[in-house]
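A.B. asks: Next up: some structures, all given as C-alpha cells.
Readers should treat all values here as calculations from the given coordinates under stated rules, not as data from a laboratory. Note that the structure is predicted; figures quoted are calculated from it, not measured. Cβ atoms are built from the backbone, for glycine too; each structure is taken alone.
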Structure P
Amino acid sequence: MEKEDLSKLKIDKSVRTFRPSRSKKLIYWTVVLLLIMIAGFLYLGGFISPSVPVEIATISQVYPSQTLSHLNASGYVVAQRKAAVASKVTGRLVSLMVEEGSRVKEGQVIARLENEDAIAAREQAEANLKVARANLEGVRAELEEASLTFNRDKQLIAKGVISRAQYDTSEARYLRTQASVTAAEAAINASSAALRATNVALGYTLIRAPFDAVVLTKNADIGDIVTPLGAAANAKAAVVTIADMKSLQVEADVSETNLALVKVNQPCEIQLDALPDSRFRGEVHAIVPTADRAKATIMVKIRFIHKDPRVLPEMRAKVSFLSRALKHEEEKPRTAVSKTAVINHDGKKSLFLIEGDRAVETSITLGETFGEMVEILEGAKAGDKVVVNPSRRLRNGSRIKVAEK
C-alpha cells in the first residue's frame with residue numbers, strides 16, 4: 001500500500017459554521033418572554049382560564065312576616081252565609097233575572113214561576129171580600145132600623161099603647177139583626193184571611209234573595225220545573241246559589257299537635273294561590289270545637305281584616321299564624337338575598353352577579369336581616385342570579401359553570 005500524503009490534508013476556511021450573534025439571541029428570548037406574558041395576561045384575565053364551578057341563587061322578594069310566623073296551614077276561602085235559593089211551591093220557571101256574578105239585594109226578585117192560577121185565586125178572594133163588605137153594610141142598615149123600632153116599641157109598651165106580642169117581635173128582630181152584623185163582620189175577616197193566603201201563594205211564585213249576596217251558580221233555566229223536594233227526574237230544587245261576600249273566611253286545618261300555637265284574635269297573614277303577589281291581613285275568628293278523627297286536625301276560621309273584591313269562594317289559601325301583628329311598613333315585600341352570597345371587603349358589601357357565563361362583582365347596600373336572608377337596598381334587583389358561597393378562585397369576570405350537586 002502506498003502511504004497517504006498527510007501534507008495534502010487542509011482545512012477549507014471558506015466554509016464556516018453558522019453561529020447566532022448575541023443580538024439575535026436577545027430577540028429570541030424577548031419573543032419567548034413576550035409570549036409568556038401574553039399567556040399569563042390571558043389566564044389571569046379569564047380568557048383562557050378554566051371555568052370555576054359555582055352555586056347559583058336568585059334574588060327574590062320576601063315579606064318580613066316570614067320571620068314572625070311560627071305555624072303555617074292551608075285551607076280554602078268559604079262563605080259563611082251561603083244559600084241555595086229555591087221555591088216553596090212546584091211550578092215551571094218562566095223568568096230568571098240574574099246570572100253568575102250578579103249582585104242582588106235582600107228581597108230582590110231573582111226568578112218567577114208560572115202564577116196564573118195564583119193570580120186567579122187572589123182575584124176571587126178580592127171579589128169575595130167585596131161581597132162580604134157589601135153584606136155588612138146591608139145588615140148594619142137593617143140593625144139601625146131594627147134598633148129604632150125596638151126603642152120606640154119599648155116606650156110604647158110601657159105606656160100600654162102596643163101589645164106584648166108586637167113588642168116581642170120588635171125585640172127579636174133587633175137581636176137577629178145584631179147577630180147578622182156579627183156574622184157579616186166575621187165573613188169579612190174570613191175573606192180578608194183568604195185574600196192574604198192567596199197573596200202568600202202568589203208570593204211563593206216569586207223567588208227572592210234572602211240577603212245581600214252575589215250569584216255563584218245558576219242551577220235552573222227557563223222552562224224547567226222547580227220543586228222544593230226535587231224528587232222528579234228532571235226537576236230542579238234550587239234556582240241559583242248565592243253567597244254573602246262580606247262573610248268570606250278562610251277555613252284551615254291545623255294539626256292537633258300544633259293547636260297550642262293558635263288562639264282566637266291571633267294575627268295572621270293570608271296568601272291565595274290565585275293572587276300570589278298579594279298578602280292579606282287576617283286574624284283567627286274561631287276554633288271549631290271538634291276534631292277530624294281521620295286527619296287528626298282541628299278547623300280554624302280566619303277572617304279578613306280588609307275585604308278585597310278579588311277574593312272569591314273556594315280559592316285555595318295558605319295561612320301564616322304570626323307571633324305579633326304586622327306594622328304598616330312590614331306589609332310590603334323586600335328585595336333580599338341569601339347571606340351566603342354577600343362578600344365583605346373591608347366593610348364594603350358586594351355580590352357576584354351572573355351575566356352570561358361570567359361572574360361580575362357588584363357593590364350593594366344592605367338593609368334589614370330576615371332570618372337567613374338580608375335586604376338589598378341598592379345594587380341589585382329581584383330576579384337577578386347571584387353566586388352563593390363564592391370560592392377564593394372566583395374573580396371579577398371569571399368564567400363560571402354551575403356546580404353539580
Structure Q
Amino acid sequence: MNSSSSHLNHSRIVWADVLRFIAMFMVIAVHCTDPFNISPAARLNPDYNFWGTIYGSVLRPCVPLFVMLTGMLLLPVKMETGPFYKKRLMRVVFPFLIWSVLYDMFPWFTGVIGCEPSVITRFFVYAGNSPSQAFSDSIHNVLMIPFNFTSMCTHMWYIYMLIGLYLFMPVFSAWIERATDKQKRLYLYMWGLTLFLPYVYEYVSKYILGSCPWNGRFDLFYYFAGFNGYLLLGHYLSKGNSWSILKTVLISASLFAVGYAVTYIGFGQKVADPKSTEEQIELFFLYCTPNVVLMTIAVFLLVQKIKITSTFWVNIFANLTKCGFGIYMVHYFLVGPSFMLVNALQIPIPVQIPAATGFTFGFAWIFTVIMYKLMPTKAKWIMG
C-alpha cells in the first residue's frame with residue numbers, strides 16, 4: 001500500500017468527515033465508560049465491570065483516528081512555520097483556555113448556588129468523593145492550566161498533546177517531503193517496536209535498552225515513540241488501497257478482532273484485580289500499543305471505502321466536522337447529566353453507555369450549532 005508525498009487538497013473528503021464523526025462519537029463514548037470503570041461503586045458491580053470492559057475496549061481507536069486524520073490532511077505542511085502555528089494554534093488555544101477555566105471554576109460555582117459537593121462527583125467522576133468548592137482551590141486549578149489539566153477536565157489532556165503535535169509538524173514535515181515510501185515504512189517499523197515497550201516495562205523490566213533512574217524513559221527507541229507515529233501512519237495510508245470491499249472488510253475485521261481480544265482480556269484482568277494500580281489498569285488501554293494500533297488501522301481502512309453521494313448526508317457530516325472541536329470542548333460537562341437522565345429513564349445496564357453517549361453527543365452538537373448561529377463570527381474563538 002503506497003502513499004504519495006503530495007499534499008491532499010482540502011476539497012470535501014466525505015469519508016474523512018465520516019471518520020471524524022466516528023472518532024468523535026467514540027471519544028464521547030469512552031468518557032461515558034468512566035462511570036462504569038472509574039467510580040468505586042461501579043467497580044464493585046460485576047455488571048458494570050463487564051459492560052465497561054466490553055465498550056471501553058472497542059472504543060480505543062478514538063484518539064488515534066483523530067491523529068491519523070491530522071497527519072492525512074496536514075502532512076506535509078505547505079505553509080511557512082509562523083503562519084502554520086498562528087492558524088492552527090490560535091484556533092485551539094483560545095477555546096482550550098476558555099473551557100478549561102469554565103471546568104475548573106465549576107466546583108466553586110456549585111457552592112455559590114448552594115449545591116452539595118456530591119453534585120461535582122456526579123458531573124465529573126474523577127473529582128473524587130470529597131471535592132472542594134472553595135474559591136481558592138478553583139483559582140489554583142485555573143493557575144495550573146499552563147502546566148496540566150485537572151480532574152474537572154481530564155479530556156483536555158488531548159489538547160496538550162495536540163498542541164505538541166502542531167509544534168512538531170513543520171519539523172517532521174521537512175523530512176516527510178523528502179522521504180521515500182521505503183524510508184517512511186522504516187520509520188513506521190521502528191515506531192511499531194516502541195508500541196511493545198509499555199508491556200516490556202510491566203512484564204519484563206522497568207528499565208530497558210539504556211533507560212535507567214538517571215535517564216528516565218529516554219531509551220534506544222524513544223526518538224521514534226509517541227503519537228507522531230500515528231501522524232505518519234495517517235499520511236502514509238491516505239491514498240487508500242486497491243483491495244476489493246470484501247477483502248478490506250475481511251482484513252479489517254481480522255485486525256480489529258485480534259486487537260480487541262488483547263485489549264479486552266488484558267484490561268479485564270487488570271480491572272478485576274483489586275491490587276492493580278491506576279497505571280496497570282490503563283496498560284492495555286494505552287493508545288500507543290500494538291493492540292490499539294491494529295484496531296485503529298482496521299477502522300481507518302474500512303471507512304476509506306465508504307462512498308456517500310447524498311447531499312443531505314454530505315452536509316450533515318460537513319457540519320459535524322465544523323462543530324467537532326466545540327462538541328469536544330463542551331461534552332464533558334454533559335456526561336454526568338446524561339447518566340442522570342439514563343438512570344431516571346431506568347435504561348438497562350447493557351445499553352446505558354451507548355444511551356448516555358447519544359444524549360451527550362446530541363446535546364453537545366445542538367449547543368455548538370446554537371453558538372455558531374448566535375455568534376457566527378466569534379464562535380470559533382469559543383468553540384474552535
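A.B. asks: Of structures P, Q, which gives 61 when percent of Cα pairs over 41 Å apart is computed from the coordinates?
C.D. replies: Only structure P yields this read-out.
A.B. asks: If we compute distance in nm of label points 7 Å out along Cα→Cβ at positions 91 and 315 for structures P, Q, which one ends up with the highest value?
C.D. replies: When distance in nm of label points 7 Å out along Cα→Cβ at positions 91 and 315 is calculated for P, Q, structure P comes out on top.
A.B. asks: If P(r) over Cα pairs in 5 Å bins from 0, in percent, for residues 171-274 alone is calculated from each of P, Q, which structure is the one that comes out at 2, 8, 9, 10, 9, 8, 8, 8, 8, 8, 5, 5, 4, 3, 2, 2, 1, 1, 0?
C.D. replies: Clearly, the read-out refers to P.
A.B. asks: On volume of the Cα convex hull per residue in Å³, for residues 147-338 alone, which of the structures labelled P, Q is highest?
C.D. replies: P
A.B. asks: In terms of FRET efficiency 1/(1 + (r/R0)^6) of positions 35 and 227 (r between Cβ atoms, R0 = 30 Å, to 0.05), which of structures P, Q is highest?
C.D. replies: If we compare FRET efficiency 1/(1 + (r/R0)^6) of positions 35 and 227 (r between Cβ atoms, R0 = 30 Å, to 0.05) over P, Q, the biggest value is for Q.
A.B. asks: Right, another one. When FRET efficiency 1/(1 + (r/R0)^6) of positions 131 and 299 (r between Cβ atoms, R0 = 41 Å, to 0.05) is calculated, the result is 0.70; to which of the structures P, Q does this value belong?
C.D. replies: Considering all the candidates, the number was obtained from Q.
A.B. asks: Follow-up. P, Q: which one has relative contact order in percent (Cα under 8 Å, 6 or more apart), as calculated, at 26?
C.D. replies: Considering all the candidates, the number was obtained from P.
A.B. asks: Then there's this: Of the structures labelled P, Q, one was used to calculate helix-only ellipticity at 222 nm (-39500 (n - 2.57) for each DSSP H run of 4 or more, over all residues; to 500), giving -10000. Name it.
C.D. replies: Answer for the origin of the read-out: P.
A.B. asks: Assuming 11.5 is distance in nm of label points 7 Å out along Cα→Cβ at positions 27 and 115 as calculated from a single structure, say which of P, Q it is.
C.D. replies: P
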